[in-house]
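What follows is a group of structures, each given as structure tokens.
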Structure P
Amino acid sequence: MNQNTGKYIIFIGGIILLIGIVMYFFADKLHWFGRLPGDIRYEKGNTRIYFPVVTMILLSLLLNLIIYLVKKFL
């Protein structure tokens with residue numbers, strides 16, 4: 001293991017910590033996340049199928065932006 005691996009593990013841990021803090025303190029304000037227009041929901045009887053298409057696209061764009069910024073400044 002080299003020194004860069006340790007930096008990446010610390011960075012990933014910091015990201016997970018920040019996500020946890022946001023979810024803990026702002027969960028009531030983020031009720032829209034996962035219920036965006038374009039997310040596919042099917043409910044009939046006891047069957048529930050949910051495909052969060054737009055939510056995953058938004059999350060993917062956000063994560064790509066974060067990764068781009070980290071690579072640019074590290």
Structure Q
Amino acid sequence: MDLNLRKAILSNVSDHNQEQLEATIVDAIQNGEEKMLPGLGVLFEMIWKEASEDEKQEMLQTLETSLHQQQA
């Protein structure tokens with residue numbers, strides 16, 4: 001069986017509006033379930049591909065700051 005996880009995830013959210021996308025993201029983060037991580041990864045990949053270089057730098061700075069705060 002050929003399962004393309006990316007396609008399945010995108011198919012599940014392709015008709016979502018902004019409110020529904022936000023609810024999906026918030027739910028995945030709040031539940032903290034490992035099975036939700038691939039979906040968040042696919043959504044992040046979409047954001048990354050569409051982001052400008054400045055937006056990518058901002059995301060990287062945010063990630064770096066967040067990681068350093070986790071270590072404190």
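What to note about this one:
- With percent of Cα pairs over 21 Å apart derived as 48, matching label from P, Q: P
- When helix-only ellipticity at 222 nm (-39500 (n - 2.57) for each DSSP H run of 4 or more, over all residues; to 500) is computed for each of P, Q, the one that comes out at -25000 is Q.
- With FRET efficiency 1/(1 + (r/R0)^6) of positions 14 and 38 (r between Cβ atoms, R0 = 30 Å, to 0.05) derived as 0.45, matching label from P, Q: P
Here, each number is a calculation from the coordinates, and none is a lab measurement. Because the structure is a prediction, the values reported are computed rather than measured. Cβ atoms are built from the backbone, for glycine too; each structure is taken alone.
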